[in-house]
Every structure is written in C-alpha cells, then in structure tokens.
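Structures are listed in the sections that come next.
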Structure 1
Amino acid sequence: MNLFDTIFKKMFTDRDNMKYINGVAYGTMDNDKLFKAQFKTRDTYEKYEAIEVSILNKREGVIDRMLLTFDNLLSQNRLGQTAHIWKNNGKLAWYGNAPTQKELDSIGAMIEDYVSLFQEQTESQEYGMQQM
C-alpha cells in the first residue's frame, strides 16, 4: 500500500465498497457505474497537487470527470504555500503541512457529493425533490 492508498482510505472511511489499487481508489455506484479517484500532477513532474474524480460506465467508459485542486481545498502554511505530494527518489511524501483529518473528510464529502449527482434516485428521493 502506498501513500495515495492510505490517504484515500482516510477519506472514504464510511464507504465499504471501495477498492484501492496502486494509488487509485475505485468505488461502486449503482447499475453499471463506478467512480475512480486518483492523484494528479498539474504543471510539475511528480508533484501531485490535485485529485481527479471520474464517473465511469463499465460498458461505455467515462461519463464525466472533475479535478479538485489542493490550492482550493487545503489551507496554506504561513508562507502561503499549499501542501502537495512529491515523489522524490521513488518515495511519496507530503511537502508542506499534511492535511488534517478534517480536511480529508471535507475532500471525501466533496467527492461523495459529486458522485451522488450520477447515482439513480430512489422513488422517495424523487418525491422529495418534487416537493421542493
């Protein structure tokens, strides 16, 4: 298990249908859909500053994807720097202040909110929306 898997496990503590494979988190949804979350680089090689979340249909491929950037999600240190993960000499480690469990919970909740947009609604959920 690498650092990415460990972080994802901390984010998805309430989900029992997760698989963690080589730094990528997969979660089952309904019918033929699942979601995939993985850390992504942006401008610098092996500097991971974002999480990409994709909604996948098992038969048709990618339905949608979203990029959550750490500079929008994590607090900055006193020098104005946002934490990121750096791969140096084959080792992954946080550069800057590692996120707190509260910050990881918040990112996990954002991912869950995004995933929920693509799940089929039950009749009671549909009825509740009609009442609004």
Structure 2
Amino acid sequence: MSDWMITVRPPFSRWLVEGIKTMEIRTRIPNELDINDYVYVVEAASGGKVIGRFIVKKIIIAHPRFIAKPYYEQHRVPYEMFVNYVGKREEICAIGLELSCVLNSMATVKDYGLSRAPKWFTKISD
C-alpha cells in the first residue's frame, strides 16, 4: 500500500474529498498505483494546501465510451466537457474511490516532503 498525491481543480477537488465524486478520470495513471492506495488531494491554486484524501477501490482502463455514460450519470458533467478532456484517446483511466475524507489540518505539500504541488500522480511513501 502506497501514498500518492495529485492536484485537482476546484470544485472537483472538494467533491472528491467530500465523497460527492466517487470516480476520478485521468488520461493516464502510474503503473504502480494499486487498489487500497491512499491518494491525497491538493486543491489547485491554493498554494499547495492538502484538503483531503481517498482510497483507491477500483481502476478501470477502457475506451472513453465505456466510462462516459456512468460518469456523466453520476456527476452531471457536461458531455462536451468530458469529450474535450478525453480528446481522441482510445483509452482513459477511471479510478473508483471510497472512504473520502476532508482533512481539517492546515497541511501543505511541504509537510509531505514536496517543494510544490504535483502536476501528476506523485508517490509520497511506500
């Protein structure tokens, strides 16, 4: 089990840690990301503030058509926004998550040993 950190734009960052959003879509993920890993969420444009975390419970790598409908139905993200993000990719990644929680501390990425907010998944411990 490893700990990871990602940066997510608001309002999606808040939705992830509040448990409203239960699936994170990424164009790619690290090969080492695994079930039961913790992922800490940094809110973009917050000066590196770590706002919460979630546990990875499912990883799906599939054609965007397979992922688009359940994602849209749950989160009501406009289909055009989804298509713009995915582009012409043949494969995208969906991370199913659970046990999201908001961290009430004032922790920043520096408290986790990073000099700045990660642009991609960054492993912070094994």
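Out of 1, 2, which one gives 0.95 for FRET efficiency 1/(1 + (r/R0)^6) of positions 30 and 94 (r between Cβ atoms, R0 = 25 Å, to 0.05) as computed from the coordinates? List each step's numbers first, then the result.
Details: 1: 0.15; 2: 0.95.
The correct label is 2.
If mean count of other Cβ atoms within 10 Å over residues 14-21 is computed to be 12.5, which of 1, 2 is the source?
1
Of structures 1, 2, which gives -5500 when helix-only ellipticity at 222 nm (-39500 (n - 2.57) for each DSSP H run of 4 or more, over all residues; to 500) is computed from the coordinates? If you can, show how the numbers build up before the last one.
Values: 1: -8000; 2: -5500.
Of the options listed, only 2 reproduces it.
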Computed 1.16 for Cα Rg over 2.2 N^0.38 Å - originating structure among 1, 2: 1
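When you work out relative contact order in percent (Cα under 8 Å, 6 or more apart) for each of the structures 1, 2, which one comes out largest?
On the way: 1: 17; 2: 38.
Largest calculated value belongs to 2.
None of the figures in this text is laboratory data; all of them are computed from the coordinates on show. As the structure is a prediction and not an experimental result, all values here were calculated from the model. Cβ atoms are built from the backbone, for glycine too; each structure is taken alone.
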